[in-house]
Structures are given as structure tokens and as C-alpha cells.
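Peer 1: Structures given as C-alpha cells follow.
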Structure I
Amino acid sequence: MEFAVRFNPKIQTAILSNNADVVKCHHYPYPTLAKVAKAYSDMAPINWLKIQFDNLCDYVGVREKMSDYQLDEISTLFYYDCYYLNIAEVALFMAKIKLGHYGEFYGTVDPLKIMTAKNQFLSERQRELRKHEEQQEAEQRERIRAVWAANAVSYETYKAMKRKKLRQKLRNLKKLSRIRLKRKCDDEHELQGLI
């Protein structure tokens, strides 16, 4: 399957070599597990996850590796719980396990310990994405404030502009009053001429 070949476990080191963090991985243009399933089948991401977990077992080098049943089970559970993660995010999670971010394995690769680490990773992910989103919103607000500041006038200038506008309005009203008065006089004069 071309997908599994393209995204083999070496993607984990590629992610790390790019200094990718949760936010970068989240924004990489890689498909989510759900999109992989839609493009191929539900078994495609599950089989890909089996390869990743099997690679983890090889990396850890413990006496007792996960059984085929455990590999099937952890891959299936992981997929249905984390279908929204993209390939880069899963690779980052696997790399973090290998780097010991979530503790060590003693004697066996424990699926429950991996799932506990997954929950910790998901919490970190949510926190980092929320923090990034808040930073983006703050930067957007700052850009808007900068535009406002560039177009803003001081209070003194505002008052001067308002006074100028009022004076202009008064001039216009006076002019309009004179025109109306003149018309009224002209109308009265014309009426006198008719009588």
C-alpha cells in the first residue's frame, strides 16, 4: 500500500528533524486518520498504526513485545479514539514515546501505558492548540488596533473637527435662512404688484 510506504516510521524522525511541535504538526498538510480511512478503508489507518506500534516495540527492545491481539486492539482503539489526528501528529506522539516523554517501559510494552500516554499527549495537544489560537487572536486584535491607531485622531483634533463641522452647519443654515427670507420678500413684493 503506497500510503504505508510513504508514511513509514521514518516520518517520526523527519518530524523531529524539522523541530516540529504539536502546532506545526497540526498544520502540516497531512491527512487525518479519518481521511485515510475514507480514501482507502477503515483498515488502512489501523494497519498503519499497527506498523507504528510494532516499530515502537522493536525500538524499546523489551523481552515481551505486544501480541498480535494487543497490536490489533491498541491500533483499533487508537484509531477510533483519535481519528481526527493527522499523520504528523501521530508520528510526533510516537516519537515522544520513544524519547521517553511519557515514562519508560520495563520488561514489556504495555498497551495501557501507551493509551495513558496518548491521553496525556491529547491534553498537551489541546492546551498547545488553544494557546496558539489565543496568540493568533491576540495578534489579530493588535493588527486591528494598529490600523485604528493609524487612522485615529486625538481628542483635541476631534473637537476641532466637530467645531468646524458645526460652524459650517451654522453658515449653511444662515445662508438657507437668507435665501428663504429673500424668496418670501420676493413673493410678498410680487403679491403686492398683483393687488
Structure II
Amino acid sequence: MPTKSAGYRMNRRQRVLRRLHSSLATIEDLALLSGCASLFLIMVIKAVDVTLRYCFNFPLQWSYGLISHYLLVAAFFLAMPYTYRVGGHVNVDVVVRSVARPLQAAFGMLTLFLSLLLFGVIFYEGLISTVHSWRGTEIMPDFYNWSSWTSNVFAPIGIFLVEFRIALNLAARLLNIADEPDEPQDSPFFLPRK
């Protein structure tokens, strides 16, 4: 039976996790907004390029480089944290549905832990690539010499936000299990049986 101090600690932890969740959600929403703006710019630039190309025989020669090296990368990596937060990613749960609820929780914890490791490696490599491109003043050969690091920077930003969300989810799960071992967990990893 939890004591009053244990309840206070639990409430304090929950408040901290809620604040972190709320702050991270705001940052993820801003990243999504930036990704959507990138997608909108792709649409506008492509429409202008096609109009100028076929109506006036005057294409925008820089449009392909800008879209492929910057805007598409930004749209993908900046939308990824929000997609993960709302559960819009691909989720293969064939095995998880067929096992008991405690084992579902274990699979959920294992998945979060392995995801934390995998996204940590991806973040590290993306950051190293970005710093290397920045220090080496690498450029992408195109009509204009686009700077390489400014394209690479979107990957570590998006991956870091996903990594932080995974760590927050894992911490919440660990704290929830430590505080209430006998209670069923509210989690996306507990799936209804059919």
C-alpha cells in the first residue's frame, strides 16, 4: 500500500512527465508546422516551375535542387516526431495481439528500449554527418552550389525529437510499473483481443 510520501512522489513524477510531454508536444507541433510549410512550398514552387516551363519556356533551374535537397528532407524529418506521437507510424502487432497482457507490456518495454538504441545510433550518425558537412564546407553539385550541411541538419533534429519522445514514453512506463505493479497499464501496447 503506497504511503502518503510515495503518493506525493508519484504525483510529482507525473507532473514532471506531463510538463515534459506538453513541452515536447509543442515542439513537435512546431516541427510539423515547419514540415507542412515545406510541403506547401514544394507545391507552389513546382506549380510555378511547370507554368514557367511550359507556358514561357523559362524553367526555374534551381527548383529541383531546392525541393530534393531541402524541402523534401525537411517535410519528412520534421513531420516524423508528430507522426510517432499520435501513433501514425507503421505498427506490426500480429505477435503482440496473440499473447497475454503482461507479455504485451514486456514487448512494449522491449520495443521502446530497442527503438531508443536504434534511434540513438541514427541520431549520432546524422549529427556526425551534419557536423562533417559543415566543417568541410561540403556542397551539392547542382545549378547552384547548395550547402550540404543545411540539408543534413533536418535529420538529426527530427530524429532527436523522436528519440526524446521514446525516452519519455519509456520513463513513463518504467515509473508506472514501479508505482503500481498490480494495476493494468494504460498503454498503446495493450491491444484489445478479438
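Peer 1: Using the calculated result 14.6 for Kirkwood radius over Cα pairs in Å, for residues 77-140 alone, pick out the matching structure from I, II.
Peer 2: Details: I: 13.1; II: 14.6.
The correct label is II.
Peer 1: Also, I was wondering about something else. Out of I, II, which has the highest value for mean count of other Cβ atoms within 10 Å over residues 69-76?
Peer 2: Details: I: 17.2; II: 20.0.
When mean count of other Cβ atoms within 10 Å over residues 69-76 is calculated for I, II, structure II comes out on top.
Peer 1: Figure out for me which of the structures I, II the number 28, 10, 4 belongs to, where semi-axes √(5λ) of the Cα gyration tensor in Å, for residues 45-84 alone was derived from the coordinates. Mind dumping the intermediate values first?
Peer 2: On the way: I: 19, 10, 7; II: 28, 10, 4.
Structure II accounts for this read-out.
Peer 1: Give the label, chosen from I, II, of the structure having the highest value of mean count of other Cβ atoms within 10 Å over residues 93-100. Working shown, then result.
Peer 2: Values: I: 18.6; II: 10.9.
Across I, II, mean count of other Cβ atoms within 10 Å over residues 93-100 peaks for I.
Peer 1: Given that P(r) over Cα pairs in 10 Å bins from 0, in percent, derived from a single structure, equals 8, 24, 20, 8, 6, 6, 6, 7, 6, 5, 3, 1, 0, which label among I, II identifies that structure? Don't skip to the answer; put the middle values down first.
Peer 2: Values: I: 8, 24, 20, 8, 6, 6, 6, 7, 6, 5, 3, 1, 0; II: 8, 25, 27, 19, 12, 6, 2, 0.
Structure I accounts for this read-out.
Peer 1: Right, another one. Suppose you compute FRET efficiency 1/(1 + (r/R0)^6) of positions 21 and 61 (r between Cβ atoms, R0 = 25 Å, to 0.05) for every structure in I, II: which one lands on 0.05?
Peer 2: That value comes from structure II.
Values in this text are rule-based calculations from the coordinates and carry no lab data. Just so we're clear, the structure is a prediction, and the values are computed from it rather than from any experiment. Cβ atoms are built from the backbone, for glycine too; each structure is taken alone.
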